[in-house]
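> Each structure below is given as structure tokens.
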Structure 1
Amino acid sequence: MSQVLIIGYGNPLRGDDGVGWHAAQRLARSLADRDVAIQTTHQLTPEMAEAVSRAARVIFLDAACDQRPGEIALRTVQPDPAPSEMFSHQLTPELLLALSKRLYGSCPEAVLLTVGAASFECGETLSPAVASALPALLEQVHTASRMGLQPCPAIL
């Protein structure tokens with residue numbers, strides 16, 4: 001069981017949507033000696049619930065279209081108490097946590113770090129605003145991976 005699971009997701013072929021991938025790849029080098037598992041994926045899927053259930057903390061990394069380009073936001077993620085789309089092909093972090101709790105009886109503490117995107121155009125390159133935010137994002141992930149752990153709230 002890894003203490004920390006980092007999941008960078010989005011489409012790395014759509015510009016800034018790949019920021020989670022870029023960050024996860026860099027983190028794989030800098031966190032290689034710690035008790036951290038790192039995954040990259042196009043989207044969150046039900047199959048990820050098992051890995052999530054085995055972690056003490058999950059850090060989700062994604063692009064956001066509702067933030068200023070390059071702006072970084074951090075929020076705590078709680079499991080969705082009444083998931084209506086539990087088995088869709090695309091899950092939110094909240095639904096993935098709820099699925100982990102329901103199927104495996106375990107739900108880790110979780111945070112979502114997002115970076116405001118400037119472009120979702122085809123291409124593997126990040127926009128200048130997002131590329132310049134990447135070092136600050138990596139530092140926030142390092143900080144979040146060391147924070148004290150809190151228990152996940154119960155799901156009724």
Structure 2
Amino acid sequence: MGKAWKFGENLNTDEIIPARYNLTINEKELAKNVFCEIKPDFAKNVQPGDVIVAGNNFGCGSSREHAPVAIKGSGAACVIAVSYARIFFRNAINIGLPILECPQAAAEIEEGDDVEVNLATGQIMNRTCNVTYQAQPLPDFVLKIAAAGGIVNFLKTHDLEELL
């Protein structure tokens with residue numbers, strides 16, 4: 001995958017993408033300002049495959065889908081956190097942003113570490129430290145939604161029964 005970008009606890013949706021930029025749902029446009037107030041260098045330096053690592057209650061606050069859409073648009077491959085706000089968790093799945101819960105990985109992975117994630121098995125490898133963590137793997141139906149780019153895209157080309 002790629003480089004780890006580390007964030008703290010209770011990161012709210014306005015810190016992910018401030019409301020003043022939520023004039024579009026275009027993921028590439030939103031990605032230009034993702035984390036702009038708390039990590040101004042993120043949008044310019046994030047690379048496809050990089051991983052966001054955070055503490056408890058990631059994505060709390062507003063129920064707008066803009067926050068996970070902005071992260072997805074940045075090219076980040078997934079988010080690893082101790083826990084997620086329930087609405088962010090659901091929005092992330094709906095738009096096809098893979099997320100994993102793994103308290104130990106979230107606590108131990110440092111900014112800049114080289115991280116590889118296997119979403120199907122839940123295995124997280126910190127290649128910088130040669131340490132492997134085990135998160136709960138994503139269910140098959142969530143992997144299908146993510147592969148399709150979100151639930152809407154999935155349903156355009158598949159039957160709902162295929163998720164079951």
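> Out of 1, 2, which has the highest value for distance in nm of label points 7 Å out along Cα→Cβ at positions 5 and 125?
The structure with the largest value is 1.
> Let me ask something else about it. Among the shown structures 1, 2, from which was the value 3.8 of distance in nm of label points 7 Å out along Cα→Cβ at positions 13 and 109 calculated?
Details: 1: 3.8; 2: 2.3.
Considering all the candidates, the number was obtained from 1.
> Let me ask something additional. Consider the structures 1, 2: one of them gives 22 for relative contact order in percent (Cα under 8 Å, 6 or more apart) as calculated from the coordinates. Say which.
On the way: 1: 31; 2: 22.
Clearly, the read-out refers to 2.
> On to the next question. For structures 1, 2, calculate distance in nm of label points 7 Å out along Cα→Cβ at positions 37 and 53 and state which one comes out highest.
Result for distance in nm of label points 7 Å out along Cα→Cβ at positions 37 and 53 over 1, 2: largest is 2.
> Name the one structure among 1, 2 that FRET efficiency 1/(1 + (r/R0)^6) of positions 45 and 141 (r between Cβ atoms, R0 = 30 Å, to 0.05) of 0.35 was derived from.
Only one of 1, 2 returns 0.35 for FRET efficiency 1/(1 + (r/R0)^6) of positions 45 and 141 (r between Cβ atoms, R0 = 30 Å, to 0.05), namely 2.
Rule-based calculations on the coordinates, nothing more; no lab input. Nothing here was measured: the structure is a model prediction, and the numbers come from that model. Cβ atoms are built from the backbone, for glycine too; each structure is taken alone.
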